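Enquirer: Multiple structures follow.
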Structure I
Amino acid sequence: MKRKKLTVYDYLGSKGKRQLSALFVHSADEAKAAEEAGIDIICTSHDYPDFGIYNSFEELKRIRAAAPTCLMQTGGAITPASEYEALKVCHKYLEIGTDVIYGGTWSYKWIKALRDENVPINSHVGLVPGKATWIGGFRAIGKTAEEAIGVLKHTQELQEAGAIGVELEVVPPKVAEVITNKVDIITLSMGSGSGCDGQYLFANDVLGYTSYNGGHIPRHARIYRDFKNEYEKLQVERVKAFKEYHNDTVNKKFDDPKITVGIKDNEFDKFLELAEKY
């Protein structure tokens with residue numbers, strides 16, 4: 001049976017009823033696989049080189065087309081300089097079929113302004129990579145009671161501002177579960193246990209081919225396949241194929257009737273006679 005398109009209404013309505021699966025995809029091929037696998041949410045970004053992402057708007061359109069029933073979340077590397085600029089960026093993403101905008105580093109003021117314009121925003125709490133310098137680098141958040149209360153308050157304030165969900169990254173599972181039960185918005189766990197409303201992983205981690213950041217795979221990632229090894233094998237075969245092609249070129253092995261067209265002997269003789277005149 002064909003799956004119904006997941007909407008923001010469905011996303012919010014899933015709270016307390018079922019677990020959501022969210023997957024960051026880097027290409028239309030990964031999006032298509034996510035669609036076929038039954039993934040609920042695909043997340044992607046417009047041009048984020050620090051994370052090995054070089055998607056143009058055209059590629060985002062292909063990603064959307066490849067996963068028509070998934071809820072799609074999109075973000076970007078550039079933080080807008082004003083609410084008006086943020087709204088313009090959001091509408092660009094919405095026009096290509098994005099359902100939800102990622103605003104993990106955006107202020108409460110901006111989130112409220114966008115919600116007032118009916119723009120659905122997902123935010124980010126716990127370890128927020130774009131704000132890591134404020135917490136002393138990449139580390140777990142919420143291992144003390146004071147920090148844990150800070151994550152809870154942050155989540156509640158984002159809900160108050162109008163966010164419809166948050167990514168809860170590297171927070172102790174017990175703390176994440178309490179936070180999930182104290183808010184009405186969706187919480188997606190990134191290394192924060194199974195007590196959230198769903199899980200969020202990156203396709204490159206799931207497939208085992210992470211290349212950016214020195215190939216470092218986060219502790220909370222779960223690897224299901226070894227694509228790195230498969231890609232290395234493919235590269236070896238790619239080089240072999242190119243070498244064979246080069247050698248065939250050097251040795252003039254491109255006259256095979258299977259890949260060329262012929263000319264009848266009498267026509268070729270006529271051609272030679274005519275060619276003498278040129």
Structure II
Amino acid sequence: MRKNWAIIRSMILYVVLTAASIAMSFPLFWMISSSLKTVAETNAPGIVWIPNNPTLAAYIDIFANEQFLRAYFNSVFYVTLALAGTLFSIAAVAYAFSRVEWPGRNLVFFLMLATMMIPPQALIVPQYVFFNKLDWVGTFNPLVIPGYFAGGAAMVFLLRQSMAQIPKEMDESAFIDGANHFQIWWNITLPLVKAPLATISTFLFVGLWNSLLTPLMYLQTVDLYTLPVYLSTLYNINQTVQPWPTIMTAAVLTTIPLIVVFFFAQRYILESVVMTGLKG
């Protein structure tokens with residue numbers, strides 16, 4: 001009886017997970033389907049699930065659009081700089097909190113975690129005023145440079161937890177051999193936490209790539225627009241007929257890098273869950 005109940009429970013779980021996967025995949029299906037439709041089909045009164053005559057016209061037009069290509073380059077440019085600097089600073093701060101003994105370490109760590117209690121919305125106006133005083137509005141600086149200062153207490157905490165599990169004896173042996181903290185951090189600690197690093201990189205990439213509000217606030221010229229900002233300009237509320245194939249094509253091309261990153265990073269994400277002990 002117990003064995004039968006276990007089988008039934010597994011079947012129910014598979015059905016629920018399958019249904020949830022289909023539901024979460026539907027927006028992607030709708031984007032791809034709409035990108036292959038004509039403007040008439042996407043603006044038809046009824047729902048057209050599958051295009052009658054699939055066309056790549058929207059893809060041809062979007063690749064010939066100079067603003068879209070510039071927005072794509074801007075996104076790649078700023079995300080690369082912000083991701084590299086943020087990841088480097090997070091790894092350095094996490095090492096300092098987990099492997100280096102210094103006065104007030106626990107107090108500073110507690111204060112850093114306390115910043116997670118501050119709503120991001122409460123910082124929007126002060127940050128804008130501050131960056132405006134620095135004459136950074138209209139540049140990529142507000143999007144890139146803040147990440148170079150350990151951008152994100154939650155990410156520092158996750159990486160610190162992973163580094164704290166590395167035996168201290170490895171550091172002591174390295175010190176005996178004449179290594180300094182930077183050499184230990186670079187040659188020993190970072191290779192041992194590559195799975196959590198990959199996970200954090202994935203989360204940071206998704207957040208930076210999809211960011212809309214911050215670029216919308218600071219990138220005030222068309223030449224600096226990132227993909228999310230560019231996408232927001234394609235929809236015109238004053239128009240009755242919207243260019244949905246173009247909008248959906250741009251959305252599909254914006255989503256592809258996220259899918260690729262998750263495809264290659266999923267193994268490391270599972271490994272980092274085991275390392276940090278973040279089990280449900």
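Every number in this text was worked out from the coordinates using simple rules, so none of it is lab data. Keep in mind the model is a prediction, meaning the values are calculated, not measured. Cβ atoms are built from the backbone, for glycine too; each structure is taken alone.
Enquirer: For which of the structures I, II does the calculation of semi-axes √(5λ) of the Cα gyration tensor in Å, for residues 71-126 alone return 28, 19, 6? Mind showing how you got there, number by number?
Expert: Values: I: 15, 13, 11; II: 28, 19, 6.
Answer by label: II.
Enquirer: Next up: Taking -0.50, -0.96, -1.06 as the value of log10 I(q)/I(0) by the Debye sum over Cα atoms at q = 0.08, 0.12, 0.13 Å⁻¹ derived from one of the structures shown (I, II), identify that structure. Spell out each step's value before the answer.
Expert: On the way: I: -0.43, -0.77, -0.88; II: -0.50, -0.96, -1.06.
Matching structure: II.
Enquirer: Which structure, out of I, II, was relative contact order in percent (Cα under 8 Å, 6 or more apart) derived from, given a value of 31?
Expert: Numbers: I: 15; II: 31.
Derived from II, not from the others.
Enquirer: Using the calculated result -22000 for helix-only ellipticity at 222 nm (-39500 (n - 2.57) for each DSSP H run of 4 or more, over all residues; to 500), pick out the matching structure from I, II.
Expert: Traced to structure II.
Enquirer: To which of I, II does the computed value 7.3 (distance in nm of label points 7 Å out along Cα→Cβ at positions 183 and 255) belong? Each step should come with its number before you reach the end.
Expert: Numbers: I: 7.3; II: 5.0.
The structure behind it is I.
Enquirer: Taking Cα extents along the principal axes in Å, for residues 31-190 alone from the coordinates of each of I, II, which one would give 45, 37, 30? Can you show the working numbers first?
Expert: Working: I: 45, 37, 30; II: 72, 39, 29.
It was calculated from structure I.
Enquirer: Now for a separate question. Could you figure out which one of I, II the value 20.0 for mean count of other Cβ atoms within 10 Å over residues 63-70 was computed from? List each step's numbers first, then the result.
Expert: Working: I: 20.0; II: 13.6.
Matching structure: I.
Enquirer: Right, another one. As an exercise: FRET efficiency 1/(1 + (r/R0)^6) of positions 23 and 151 (r between Cβ atoms, R0 = 30 Å, to 0.05), calculated from one structure in I, II, equals 0.35. Which structure is it? Mind dumping the intermediate values first?
Expert: Numbers: I: 0.80; II: 0.35.
Only one of I, II returns 0.35 for FRET efficiency 1/(1 + (r/R0)^6) of positions 23 and 151 (r between Cβ atoms, R0 = 30 Å, to 0.05), namely II.
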